[in-house]
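These notes open a run of structures that come right after.
Just so you know, all these numbers are worked out from the coordinates, no wet-lab data involved. Keep in mind it's a predicted model, so treat the numbers as computed, not measured. Cβ atoms are built from the backbone, for glycine too; each structure is taken alone.
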Structure 1
Amino acid sequence: MPKPGSSVVVLCVLVLLAVALTVVPPSSNDGNSGTQQLVVYCAHDATHAASVIRRFERKTGILVDVRFDEEANKSLGLTNLLIAEKANPRCDVFWNNQTLGTIRLMANDVLQPYVSVNADRIPDNFRNADGYWTGFAARLRVYIVNTDNLSATENDVAAALNRDSLRRVAIAQPLFGTTLSHYSVLMDQWGMERLKRWHNSIHKRGIREVRGNSMTRDLVVEGICDIGFTDTDDAFAAMDDGRPVDIVPVRVESGRTVCLPNSVALIRNCSHPAAAKKFIDYLLSAESELMMANSSARQIPLGPVDELQLPSELRRLQMWAADGVMLEGAASVNQQVLDWLTMEYTGR
C-alpha cells in the first residue's frame, strides 16, 4: 500500500516534469527566435571599447559577452588564448588593438574570411584582400616632443636622434606592445643585423629604457627627456592636460609611417557567425570610427567620415596614417624579433 500522500507527491513531480519539458530557453544562436548573442575577445582598452559595444547592442538587440584582458601584454595574451582554443573555439570575433597578432592568427588557421559590407571604406594597405582581417581606428607611432626644450619638427627630431648622447630620449622596453610592433616593422625594412646594430647603438648612447609608453610620455612631460618614442593615444593624454608637448610621426626609411590599426577578425568554426558578421560590420562603420575618434584615445579613422564630427587635431594624423607601411611583412618576422629580444633581455 502506498503511504498516505505519496500519490500527491508523484502527481506533483509529473506536473513539474511536464512543465519543464514544454519550456524552451531563449535561443543563443543566430536564428530568428530568442535573443541573439556572441562572444568577443577584445584587446582594446575596456574604457573605450565598452561604449562602442553597448551602442551595437542597443542598435541590434544582440548581446555581447566580451572578454577583456587587462594585462600589460593583453594583445599577445588573447592571441595565444585563441590559438590554444583553436580546436574548440569559444570566441566568435577577435577585436585586437593591434594587427600583427591578428595576422599571426591567420597563419595559424584560427580565422575564417569575411569581407564586410563596410570593408571597402578601409584602404587596401589596412586589410587582408581575402577578408581574414580588416583594420580600423588606428594609432600611430610618434615621437612626443617637449616643446619647451626642442622644436617639434621632423628635421629637429632627426638631428637630436643622431647625437652622440641619447640620455634625453626615452623608449619603452620592446618585449611587448607597440614597441615590439615598431621593432618588427624595422626588421621587415632593414633585416635582423641592421636592427641589432640600431638597437645596440641607441643603448650605447644612453637612451632611457622604461617599462611602457606612458612612462616614456611622462619623462617627456616632466622635461627629463626631450623626445620619447610612444603612440598617439598616450601623447593625447598629455596634450589634454595642457602639457607643453607635440608629436612628430615616426617614419621608416621608405618615408612611410608606422600606423597600427585596431583589427577585427571572424574566428573559424565560431558558434554565432551571423551575429559575429553584424558586429564586424558595425566596427568597420563610420559611426564606430567616429566614436573612437572622439574618445580620449583619439583613434584615427581609416575610412571616410564626416569631417565636421572629427576632432580637428586628427586631421593631420589622417594624412600621416594614409602613409602607413604594409604590415604583413612585419607580422611574418614578429616572432623572430620577439625570440631575439627575449634572449637579449632574459638570456633564455
Structure 2
Amino acid sequence: MEDRFGHRISYLRVSITDRCNERCTYCMPQELQEWLPREGILTFEETLRLIRIAAELGVSKIRITGGEPLTRRGVVDLIRQLPKIPGLDDIGLSTNGTLLARPVEPNLTMAAALRAAGVRSVNISLDTLDPDAYSQITGRDLHGQVLDGIEAAIAAGFDQIKLNAVLMRGRNEDQLIPLIEFGARRNLILRFIEMMPVSTSEVLDERNFVPIFEAKRAIEARFGSLIPEPQFHTNGPATYYQIPGRQQRVGFIGAMTNLHFCESCNKLRLTCDGKLRPCLGSYLEFDIMKPLRAGASDDELRQFFIDVVDRKPEQHDFRNNYQPNRKMIAIGG
C-alpha cells in the first residue's frame, strides 16, 4: 500500500486493550477512566483476521500495544498465531515492563513465553531510574517490577530491546546520563522521546516540554559530539547516534521539533475498538469493526485498508494547536 505522498505502508501497530496498570501523566493523566466494555473490543479472532488482510497488502511488521498489552488475558496465545501469517517477518511488543518478569508457569517468565511465541523485539518504557520520580510520573510504585522486567527480557533473548524515555521538564532532565549508563551496562538501545499532545491539551506546555536538541546537547556535554548513524533504522521515526568511544546507540524521536519527522512514515494504527488510524497526530480514524461484524468479505476489508491509506495525511497536526480527541491509552502506544 502506498499513499498519495509516497508513504509505503509496511507497519501496523495493533492495540489489544485500552487498560493499563499504570497512570502515566502523558498517556492517561486522569485517575478515573471509563474502560471499554468487552463487546466493544476486537476479539483475538477479529484482530488476527485484520492482521492477515494487512499482511496480504504488504504489511510485514506488527507491534502489539495497549494500554498495557500484557494485562489482556491470552496475549501469548494471540502472539503465537502471528508467525503463521504469511508475509509477517517482524513481531514486536510495546510494554511498560511491569509484567515481563511475572511467572506464567513454573520456570517460565512472561518475557520468555513471549519470546517463544515469536516476539522478536520489545520496547520498554523507562522514564527515570529514580523510584520516587517514577511513582510521580506513573501514579504507581512499580519501579522495581520494571527493572525486574528488563532483566527478564534480557534473559529471554529478544533480538532487540529498546528503552523509551519521554522527556519531561522538572521530572527527568537529570536522568539522561543515568539512563545512558544503565543502557550501556546492559547493551540496550535507549531512545529519548519528545512529549506529544496525545492525551489532553494540558499534557503539553512550555513548562514541561524538553526538545530533543536540548537533551542531545546535555548528553554531548558529558560524552562529546554524538556520531550520526543515518543508516541505522528500527522501523520507527527515531534518529540514531553512537556515543563516542562506545558501541552504544541512543535515539531521539522529535515529533514536535523535527520538521522532517513524517517523511518516512510507514505505519497505520489499529485501535482495540476497531478503528484504523492513518496518523497518530490526526483526528482521522475509520471504523473497520462495523463492516467486519456486519459480515464484510476479505475483499471488502482489503479495500477498506486501501481507502484509509489513501486518506493518510502528509504530516501530523501536533504543531497546529492540536486538541486531542482521544487519550493515548485509547489509541494505542
Can you rank 1, 2 by distance in nm of label points 7 Å out along Cα→Cβ at positions 194 and 226 and just name the one with the largest value? 1
Upon calculation of mean count of other Cβ atoms within 10 Å over residues 130-137 from the atomic coordinates, which of the structures 1, 2 produces 23.1? 1
Computed 101, 52, 39 for Cα extents along the principal axes in Å - originating structure among 1, 2: 1
Out of 1, 2, choose the structure whose coordinates give helix-only ellipticity at 222 nm (-39500 (n - 2.57) for each DSSP H run of 4 or more, over all residues; to 500) equal to -8000 when calculated. 2
One of 1, 2 was used to compute mean count of other Cβ atoms within 10 Å over residues 170-177, and the answer was 20.9. Which one was it? 1
Comparing 1, 2 on FRET efficiency 1/(1 + (r/R0)^6) of positions 42 and 314 (r between Cβ atoms, R0 = 30 Å, to 0.05), the highest sits with 1
Entry that produces 0.05 once FRET efficiency 1/(1 + (r/R0)^6) of positions 178 and 306 (r between Cβ atoms, R0 = 30 Å, to 0.05) is calculated, selected from 1, 2: 2
